[in-house]
Structure P
Amino acid sequence: MRMALPVASVVAVLSCVSASAGAQAPHMSFFITSAGSGKGADLGGLEGADRHCQALAEAAGVTGASWHAYLSATAGNGHAAVNARDRIGPGPWYNARGVMVARNVADLHSDNNKLGKETSLTEKGAAVNGRGDTPNMHDILTGSKLDGTVSSDTTDTTCRNWTSSDAGSAIVGHHDRQGGGANPTSWNSAHPSRGCSQQNLQSSGGNGLFYCFGT
């Protein structure tokens, strides 16, 4: 004989189901740009890169956040050096599918982060080509060391602070955590690029893409 549940129990169950159905994934607060500037590593400086992040996020329907590119810059022309890790807020950060990729700045720059080809997605929730794909686009512009600070190297590591599409070089990371270079599995500091032009970036496995973080 089937026993009927008390009315109060039915209401409680339905309330839980309704709450679960109405729950929303956290707003996206991290992505790789689906497209670069089209001018290689000339992003219009840090400000231009930030605007690009903002425009892509808003085009994807994410509003109410302030977006910043994960890019370092060297000192010069009356400006102090800038560390990428200091530009992105405290975290946590979620990709377009609601997956937390890092809890905070320390977690982001540790071996515990969840960055990789399956989780480092564009603002549209799409995967970015990695090693083994055609074309390979796993080189992501950062100009940073492993800890997210600007390099102290005397050579150009930021394509003239993201204003050059010709001479210079920039440190790049591998979003798929594989490849060559001094730190092949690093998401933010794998090796220097061959140059700053779109052609040079593409020739070494990039496409002028960069990371964006929302605060």
Structure Q
Amino acid sequence: MKKFNKLIIACDGESASGKSTAAKLISKKYKLLLINSGLLYRYGSKLVIRDKPKNIINYLEQKFKNISYKTIAKQNLHSEQISSHVAILAKNKKFREIVNQFQKKIIKTNKKICVEGRDIASKILAKNPKYDLAFYFKCNIKIASYRRWLDIKKKVPLKEVRNSLYKRTQMDKKRKNSPLIKVKDAILIRTDILNKKQVLFKMSKIIDKLN
């Protein structure tokens, strides 16, 4: 395994495409700070659902000023209620700016980092700093929904999970602000035809070729 003094990796992908798992594996192997941008949006949704603020943006702006990423990452943010709500909140341009600023503060102080989400290569790590490598994750909707269904311990019907994932991905791809796209130089990772070990092997092989 090659050692790096600087390594910036962007991981983008559709809902339940396996990008979070892959980002964790790569971050652990190469000792990278891992930032899951989806958790930031989910945290925002959790707060809005819970507190029902009158002015959502002002409220969220204050909340994100006084919290660390570690605190957010420790919370349980993968309920179906949050999943349904976050797709709508993520379309809000002002909230995206709050999340982007939060992420960029962390990114600018770390030379070895992996950031995963839906607009990482196209927006967050597009420049200053720019990613060294970008990966794009894709998974067949039937397999993705089945995996998510198991993750949530079959608490809701499989069909409902599948519909939710499909809607979320379509909203991500069609939203006006920072839509989900595969940048030209992103390497496609198909998690429906590769298992965890194969995904890690493929990504590692590409990373180790970097100068």
Of the structures labelled P, Q, one was used to calculate distance in nm of label points 7 Å out along Cα→Cβ at positions 171 and 187, giving 1.6. Name it. P
The value 1.6 for distance in nm of label points 7 Å out along Cα→Cβ at positions 115 and 147, derived from one of P, Q, belongs to structure P
Among the shown structures P, Q, from which was the value 1.15 of Cα Rg over 2.2 N^0.38 Å, for residues 139-178 alone calculated? P
Suppose you compute helix-only ellipticity at 222 nm (-39500 (n - 2.57) for each DSSP H run of 4 or more, over all residues; to 500) for every structure in P, Q: which one lands on -6000? P
To test your reading of the models, identify which of P, Q gives 8, 35, 38, 17, 2, 0 for P(r) over Cα pairs in 10 Å bins from 0, in percent when calculated. Q
Highest-scoring label, criterion being distance in nm of label points 7 Å out along Cα→Cβ at positions 91 and 123, among P, Q: P
Distance in nm of label points 7 Å out along Cα→Cβ at positions 59 and 75: greatest across P, Q for structure P
Relative contact order in percent (Cα under 8 Å, 6 or more apart) - structure with the largest value, from P, Q: Q
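None of the figures in this text is laboratory data; all of them are computed from the coordinates on show. The structure displayed is predicted, hence computed values, not measured ones. Cβ atoms are built from the backbone, for glycine too; each structure is taken alone.
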